[in-house]
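Each structure below appears as structure tokens.
Coordinate-derived values only; no laboratory data. Quantities reported herein were computed from a predicted structural model and do not represent experimental measurements. Cβ atoms are built from the backbone, for glycine too; each structure is taken alone.
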Structure I
Amino acid sequence: MVGPETIARLQKYHANTAFLSVGGIGEEGASKTHRLVVEVDRVMLDRAERAILLADHSKFGRRQLVPECSWEEVDALVTNSAPEAKYRTRLGERLIVAMGD
């Protein structure tokens, strides 16, 4: 859901943790292709105590049209494969690589 009604409703709530998907991951932070989706994500980031991004390995180095958040706003990023060194350095302990069997 997107749009003004969704944003108005979300602003009434508080979340301990916001889990957000991303379309792209660059050196500045995360991004997506659709402005209205990013507007909703921004409200979720503002209303949550913690922000955890979820992204598979294909998102690294892909920059989408609309910036979603900067690395300073992110508490953790969960991915399925270790990214390039520049991302590991930038994220440090906030990077979680979840590998399955």
Structure II
Amino acid sequence: MREDEAFEDIPMAEVRARIDEAKELNNTKFREAALLTAWSAFESAARTLLRAEQPTLKVRTTSTVLIKQLFGYGIIARTDYDWLRKATNFRSYVAHGFEHKPNQ
């Protein structure tokens, strides 16, 4: 893909399909694959929500910035923000091949 090509989010039907896939993966003990599949659905849905609320906002950003934007524009509550920040760290461990220890 060229650097100047536009990225497009997956349609909401695909978001729902990925959530279903993540549930199946989790049920069959493929938890890391489930996490990454669910996270991709979350990010796409979150960008869609942000664009609906703030059409001129640049939303092709990192997970951390995306979560801050969701909170900053009142789309998620503080408790959701805190939970998602922790989940982002865990997702990063998995996505980048690091071992996650419970005290991290």
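Match the computed value 28 of relative contact order in percent (Cα under 8 Å, 6 or more apart) to one of the structures I, II, and report its label.
Computing relative contact order in percent (Cα under 8 Å, 6 or more apart) on every structure in I, II gives 28 only for I.
As an exercise: distance in nm of label points 7 Å out along Cα→Cβ at positions 12 and 52, calculated from one structure in I, II, equals 0.5. Which structure is it?
II
With helix-only ellipticity at 222 nm (-39500 (n - 2.57) for each DSSP H run of 4 or more, over all residues; to 500) derived from the coordinates and found to be -21500, which of I, II does the value describe?
Label of the originating structure: II.
Identify the structure, out of I, II, from whose coordinates log10 I(q)/I(0) by the Debye sum over Cα atoms at q = 0.10 Å⁻¹ was calculated to give -0.31.
The structure behind it is II.
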